[in-house]
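What follows are several structures.
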Structure P
Amino acid sequence: MKILIAGLGSIGRRHLRNLMSLGEKDILLYRTRRSSLPDDELGGFPVVIDLREALDRLREALVRVDRPDLMLDWLKKADVRRTLQAVAGHRAVTHEALDTLPPGRTLVHLRSMLVAAGALSARDERLVALERWIGQVIAGRT
């Protein structure tokens with residue numbers, strides 16, 4: 001699973017349509033069955049209706065690390081909890097969603113773990129930073 005969409009209300013549906021239009025194939029859908037979206041519009045993607053199952057998939061990725069004790073220590077840090085809570089506020093975990101969060105070492109580390117686990121595609125972070133800087137310089141000159 002590269003992308004987990006939690007909830008299939010209007011925003012979740014929009015995320016699903018956008019990801020499908022981009023050709024994304026590795027999507028897991030979590031639904032509560034409260035939306036009116038028929039099953040035949042789910043694009044054949046796997047669906048879980050149990051939040052525990054969806055979170056278990058994340059837990060499994062976290063415990064596969066070489067030193068789970070270090071991972072647990074990391075998860076206990078306040079800034080890590082704040083970052084994870086902010087990520088959880090997004091319907092889909094994408095680079096674009098992570099880019100909206102306050103920058104910091106925790107976010108950099110979390111993003112690298114998500115890429116290493118295959119939950120996010122790899123991208124050149126230095127190129128993204130350069131593009132962001134260029135945009136700021138141009139905006140400052142106008």
Structure Q
Amino acid sequence: MLAATHTLAGAAIGTVIPHPFFSFFLGLLSHYFLDTFPHWNLYVGNNNKNSFPYFGALADLGIGIFFSLIFLRENILQFSIILGIFGANLPDIISALWSMLRFPKKNIFFRFHRKIQKETQNIAYGLISQIIVWVLAIIIFIFYSNG
């Protein structure tokens with residue numbers, strides 16, 4: 001799943017759940033939940049560790065933060081929203097760090113994360129679930145910003 005999608009989901013969770021611990025935990029759970037849906041990613045089918053699109057992944061994360069900022073404005077600085085975003089992206093952050101440091105991904109965390117993935121190389125099909133998450137997040141942002 002794109003980092004932008006995880007970011008918007010985490011921001012929506014942090015918007016609805018004002019307690020930082022719970023927003024972090026639910027953001028983390030949302031990551032695994034969303035990865036069970038068919039989705040396209042920047043690196044689907046890329047088995048070459050040396051060509052991982054680090055810049056693209058950072059841009060992807062930046063897009064999610066940018067759109068969250070557009071709708072949430074200064075509210076994006078609420079601790080619950082920051083931790084929701086962090087929790088929602090943490091599994092991929094850990095995976096990226098492990099890849100950059102060339103550590104083996106043999107523990108249960110990585111096996112579980114790989115097993116639940118429903119990645120597809122079909123971009124249109126793989127973006128459907130992500131567009132739904134974006135729309136739901138934006139609806140939450142609008143609803144909660146209007147009281």
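From which structure (P, Q) was helix-only ellipticity at 222 nm (-39500 (n - 2.57) for each DSSP H run of 4 or more, over all residues; to 500) calculated, if the value obtained is -16500? List each step's numbers first, then the result.
Working: P: -16500; Q: -23500.
It must be structure P, since only it matches.
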When P, Q are compared on FRET efficiency 1/(1 + (r/R0)^6) of positions 25 and 73 (r between Cβ atoms, R0 = 25 Å, to 0.05), the highest value belongs to Q
Matching 14.1 (mean count of other Cβ atoms within 10 Å over residues 81-88, computed) against labels P, Q points to structure P
Re P(r) over Cα pairs in 10 Å bins from 0, in percent: value 10, 36, 33, 16, 4, 0 computed from one entry in P, Q; matching entry is structure P
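Suppose mean count of other Cβ atoms within 10 Å over residues 9-16 works out to 16.6; of P, Q, which structure was it derived from?
Working: P: 16.6; Q: 27.1.
Only one of P, Q returns 16.6 for mean count of other Cβ atoms within 10 Å over residues 9-16, namely P.
For relative contact order in percent (Cα under 8 Å, 6 or more apart), which of the structures P, Q scores highest?
Q
Taking distance in nm of label points 7 Å out along Cα→Cβ at positions 41 and 129 as the criterion, which structure among P, Q has the greatest value? Intermediate results must be reported in sequence, preceding the final value.
Working: P: 4.3; Q: 1.1.
Result for distance in nm of label points 7 Å out along Cα→Cβ at positions 41 and 129 over P, Q: largest is P.
Every number here is computed from the coordinates shown, using simple stated rules; none is lab data. All values reported here derive from a predicted model rather than from experimental measurement. Cβ atoms are built from the backbone, for glycine too; each structure is taken alone.
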